[in-house]
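Next up, some structures in structure tokens.
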Structure P
Amino acid sequence: MNGGEIISQTLQRQGVRFLFTLCGGHVSPIFVSAEKMGIRVIDTRHEATAVFAADAVSRLTGIPGVAVVTAGPGLTNTITAVKNALLAQSPLILLGGAAATMLRGRGALQDINQMELMRPSVKWATSVKRVKDLAPTIVQAFRMAQEGVPGPVFVECPIDLLYDESLVKEWYGIKSKEVPPKNIQDKFLQWYLNRHANKLFAGSEQVIIPQEAVKATYPSHSTSAIENAKRRIRKAKNPLMLIGSGAMMTPQKAEKLANAIEQLGIPVYLSGMARGLLGKNNRLQMRHNRKQAIRQSDLIILAGVPNDFRLDYGNHIGHRTFISINRSRKDLNLNKRPSLAIHADPMDFLIELGYSSFNTNEDWIKILHESDANRESSIQDQASEDVGHINPIQLFKELDPLLSDATMLIADGGDFVATSAYTLKPRSPLSWLDPGVFGTLGVGAGFALGAKLVYPEKDVWVIFGDGSAGYSLMEYDTFVRHKLPVISLIGNDACWSQIARDQVELLKSHCATRLAFSDYQEIGKAFGASGIRISQQHELAVAVNEAIKQSRQGIPFILNAIIGKTEFRKGSISM
């Protein structure tokens, strides 16, 4: 086996079903071998998309997604996507090509110091030196990506480890024994080249591919932690839970977590990957006025949620009693020391806690429901405002009932997407994907690729702002070629609105915030997809039904909605 075959066999044994790449000669043996092994290879139009797709697969399956990119600029193009995965605590494997080991530092094509570049952006990085080390290194990469706090890992695979030994020796210029050296210098050079090649390939014929997939290991809670939490919950009159992506690291247990929350009977706010956990409508899930609810609570449970800018660095909680459960010691104590700190997996902890019985305070739940209803009424008033084109709030209010229960929502944008979060209701666990704490634009197409591969039976919608759409609409070529009928909804207000709203007020300038009311739907058509542009609210239902119909017939779709500007998210700038 050559190195590419060793890697692809190892990936298959680890349960990898999809491999994302943008082709390059440094890494061709990996994806060519993977395809022969039955792994579905998806080639994208940008390396960042390949990594975002691998990230989505990781989050939705619990098995690290894998992306393969070529050396130099192929790798540098992934940095944002990799860093996004690190901050989102998402496990994935990035395999990167590299110059031949013999030619490092000698001006080889695309030869840069990749290790120093990648180390700050990944959980673990390593460079393989011998062919026989490829399989154990890949296995170690899967272990490192999943253990403790998950994250991306980078494995550098030099080109001369991936191709057949005979070809590599030919590239090196190693002569056969029948060809005598010309002189002493030639003799020494041949000896040196043979010595290097022999070290490179030594033991490669005895390579053993591990049979079993790596199992994730992470900190577990104690019985005393469970009992301590029980006591505090039973004392509380107005307990409140905040559940985030950190509680969704084992997606196979999502239904168990949902059942546990029902048993606990504690009102809850869901964020990140936890959105949709309790379905479309659940009496325990609150959607609005979280800050106000926290202030009225006498016990807050943070499950996989750090006290970062989203909770005003702990100021929302103030001096109230709170329990924090997190796999990350750093996030567990970030900015504010918990009343009870539990260094463990939040999902496992809540599932076990759910086996206990607690008295549900119906009066407390009623108070929160009234607060939600008041906010809904206010949102409806804003949805009714005339904004010139389609009111984005009303758009989402009318879109939500048109979506099937088998819908996957991908969030990629600023103002338009944040508006959707107030109105769209994810249908089920693992039916919402957003970039996470890094707030990265450009995740849409990659996340959609991964989601549609994992859930081919679902309607996969990308909610794009017209700004964020510019990062990845070229991937409609990828959707068409690989028969992945994704639907994109672009909120087109010809502006980077999330920035412009505050910039214009504070700095009195529109500089760099204006776009155009472009015909984005035509981009899809250029690649063989379909699309439509709408500018009036009454056109929405027909357009949405057409998008769903064509998608289910195998045709990707772009719905370009011309929207007006609202003051709905005024003052949303964060620091």
Structure Q
Amino acid sequence: MIHLTNVSKQYGSHVLYRDASFQIRPGDKIGLVGPNGAGKTTVFRLVTREEAADSGVVSVPEKTVIGYFSQDVGEMRGRSALAEVMAGAGKISDLAGKIAAMEKRLESSAIDPLPDDEMAELLEKYGEAQLEFEQRGGYDLESRAKAILTGLGIGPGDYDRPVETFSGGWKMRIALARILALNPDVLLMDEPTNHLDLESIIWLEEWLQNFRGSLVMTSHDREFMNRIVNRIVEVANKSITVYSGNYDFYLREREIRREQLRAAHQKQQDMLAKEEEFIARFAARASHAAQVQSRVKKLDKIERIEIPPEERAMKFEFPPSPRSGNDVVKMASLGKAWVRDDGSTKPVFSGVSGVVKRLDKVAVVGVNGAGKSTLLRCVTGLAEASEGGVELGASVRLGYFSQHALEVLNPNKTIFEEIHDRIPDATIGFVRNLLGAFLFSGDDVEKKIGVLSGGEKSRVVLATILAKPVNFLVLDEPTNHLDIRSREILLEALREFDGTVMIVSHDRHFLRQVANRVFEVDHGELRVYEGNYEEYLSRIMKH
């Protein structure tokens, strides 16, 4: 369907790929992976013709409809949420216009008859347009748009709400719904789960599994990727490599290929050393001149095997925790209601009671809007309880990760200042080493917080937590904006952490690996499940 053949692309001296090839076949579900800056988004831009390759060919059939969801949603205003989604179905709208025009011409032919050949051609085009309109779901566009909005967490009560009244995260959902409603031949998706809660992710997962077109997506959610894709396209080390299978298969196969490459590299190095030793020994002997010259030419023609550099990743572990009391958090009839602009109150939850024990690793779960983040803010003291209370236990030292990084970061400070101000007695070397563990080195540490990407801010917040010894981690979506490898490193650090954890996350793989208790916030109440996240899921599936 879509072919990238011997494609090269670079920006200035920065080479993304040379002579790279792969194809998007009908029905393919492709996961696009690789380190930040390797050129994954550029692949999308090449396919959509937003950018051109420096050399090589990008072949896209003329009638192929491509839907592209990116993190840049652009300006949205002047329409309701439902109208915005329906307006995105450009091909369907074009077909509807053509069908209407042809129907008008057919009606007028009763008065002004067409020649037989023109009538035959018009009827043929009319039939083709109707068939494509039906295949693309033109007749049920509105009902499909409503179903997609509901699946992404925007219910009937918000269908007619102006798009400009939605926050950035909710606008992302509307933009995603626009692309899905288009029902394209090829769907390109850049981090589609970034602003979704767990319920919406599960809905999207099922939708994509049933999607009949081709899919190419990036995602930092390992389980989401594993459940959907059947091929992996890796963009790394100035090349593009294709693997058949899901993400877990890719990890295993990549390691096998790297071992084979290392073995081939070592074999070649041994051969080169042997040849170079011969050349050095006999270079001065006239009797061996022909042999020496022959071997020099042979070495010049050999293509050297290169071992790709290892991808940089965060590297850290939590320092030993000072011991806290056995009861880390006590919640007694805790309630919270937010005060609206008009003075009325919006209840979030009430009557929440429970105890978090030392060494608990608690997953806080619940549907979107249940109050998970608000509960964590009450626990940390950043939000004041409307009723009841929260009590932290003896010797508790708190570390808080907010999904809204700027709540705890000063946008006017540099990265170095943000960390050093929290540990003023630390040496410059200590601070730089700490930041180096989170991939900030050299002049990067002088960047202002305000100009950082979401992933960079997340890494700074994690560094602030590590700046001082803590024994109670409260983490609200800590994996947002982190790539899969960084998530795995954070996951391992949390598993080894000898303190207490409360965590909200929509990454199911993460929760499965970390949690040993589950707190479910549901309709204002708190249900406590003893056991890990997998056991929690099996229990709720039975009810």
Structure R
Amino acid sequence: MTQELGGFAAFNLNPNILAAVAATGYEEPSAIQQQSIPIIMAGHDMIGQAQTGTGKTAAFALPILHRIDPAKREPQALILAPTRELALQVATAFETYAKQMPGVTVVAVYGGAPMGPQLKAIRNGAQIVVATPGRLCDHLRRDEKVLATVNHLVLDEADEMLKLGFMDDLEVIFKALPATRQTVLFSATLPQSIRAIAERHLRDPQHVKIQTKTQTVTAIEQAHLLVHADQKTSAVLSLLEVEDFDALIMFVRTKQATLDLASALEAKGYKAAALNGDIAQNQRERVIDSLKDGRLDIVVATDVAARGLDVPRITHVFNVDMPYDPESYVHRIGRTGRAGREGRALLLVTPRERRMLQVIERVTGQKVVEVRLPDAQAVLDARIKKLTNSLSPLVADAESTHGDLLDRLTADIGCSPRALAAALLRKATNGQALNLAAIEKERPLVPNNAPRGDRPERSGDRPDRGDRERRAPIPLAEGRARCRTALGARDGIAAKNLLGAILNEGGLAREAIGRIQVRDSFSLVELPEDGLEKLLAKLKDTRVAGKQLKLRRYRED
């Protein structure tokens, strides 16, 4: 185990935590983890300056889990996150790392969900509470002692919490916590407001700062597809139908996933093999040699197993599972587009992973465009093209070598040459569907837009069921102007995100901003008519969820 885990074993973490880390595919700690884990394990307060996507969740989750007492059925650690999406992401990470720690329970506390079950989970002794500040304050109003046993506090993305207007809520939460707690603060930036919080609420904090310098190769064409987790294999098989690849590497997170996906590909006739940490070195070398010389076309691998893999034939990289951080993503897609060649990288994104996609785009400075699942016509065209390419070289001398056999077979069978050719095509294609109706029936139901089960939180007006896009705007109040942004629910935007960005960057008071209506593909915001053009100019470079706000006056016809 020590040899397999490499640097993680050096932290002397609970063996059950190390086993869970190994199961996720992590083998070497990132820079933020290397510096933060020893500090947090030693019980010191800490300020960590690091971007999202550098591995900071594991940097605080692993040492906190090590210090948790499973025998105590009471809240022991509180992690504050600015948004529901991040809270769910962090809670899932804790659950993953605590899988082999019997008795450890995690609860996510956020708005938009019933309060009763959340408070019940806390009172029943969930040791890890991951919460958004607003909803946690709601619980404190019901039970002011709910945090009395917490001895570890983490503020994740503290700067984002302040941008969203949670300063007052944070002060309420600080007062409800024991003064003897350990406090860890992570923030991408350290403005004066964050420094002031640290001075008031942290005790002699140690500082960790990580610089991210990740860049990608511009020769690699990058795209992503939104897909539910249980539909990934179907999506992969559909994409392979239309992608014109020579050799391809697929990345997944676990050893078992390499075996499962490789088996599914082999069953469909692809020359595929798995590559993971359990494969012996001599077998690994055989797999790589087979990929180089064309005996294999697809390798399904974990990140660690693919290290050092350099095969010029690789034209495509499929990120079937989302990488843990942008640096891993860059290493993965770097397996193609080598030596000046062009390459193509595809990323499958599940509902909860859209935030990480935005992080990858921000850190790498490159857009990962969205693509759609190929439709039936595209699949049909691709299949016929492959069949055409396989038969074209055989046509030139076929009549001279097999013409007499054709005449005999048609006579013996009693059929026309056309009927015989059709029968041979059926045999050659192994019954593969080659018409639109049949292909439509076999296509997986993979969404081409945001999956329905992951709509962002809505605040303010909640649209009625029906056509949200065509719904008429609500009449304006006097002295207000309605503005429009192309960001909407499908971009992961909620009303509070727009409110926080405008308050933070525009310098407005809360009461100056009117109704915010979030639709699927755009949003409407009511702003003061007086000085509007100056305000819009001030907000010109504002970004929300990694995308430009680009507010414009909305002209209603």
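No value in this document is a laboratory result; all are computed from the given coordinates. What you see is a predicted model, and the numbers here were worked out from it, not measured in a lab. Cβ atoms are built from the backbone, for glycine too; each structure is taken alone.
Suppose you compute distance in nm of label points 7 Å out along Cα→Cβ at positions 115 and 243 for every structure in P, Q, R: which one lands on 6.2?
On the way: P: 4.3; Q: 6.2; R: 4.8.
Going through each structure in turn, the value belongs to Q.
Here Kirkwood radius over Cα pairs in Å, for residues 35-362 alone was calculated and came to 21.6; which of the structures P, Q, R was it taken from? Could you put the intermediate results ahead of the total?
Working: P: 22.7; Q: 26.3; R: 21.6.
That value comes from structure R.
Also, I was wondering about something else. Can you say which of P, Q, R returns 1.06 when Cα Rg over 2.2 N^0.38 Å is computed? Mind showing how you got there, number by number?
On the way: P: 1.06; Q: 1.20; R: 1.15.
Traced to structure P.
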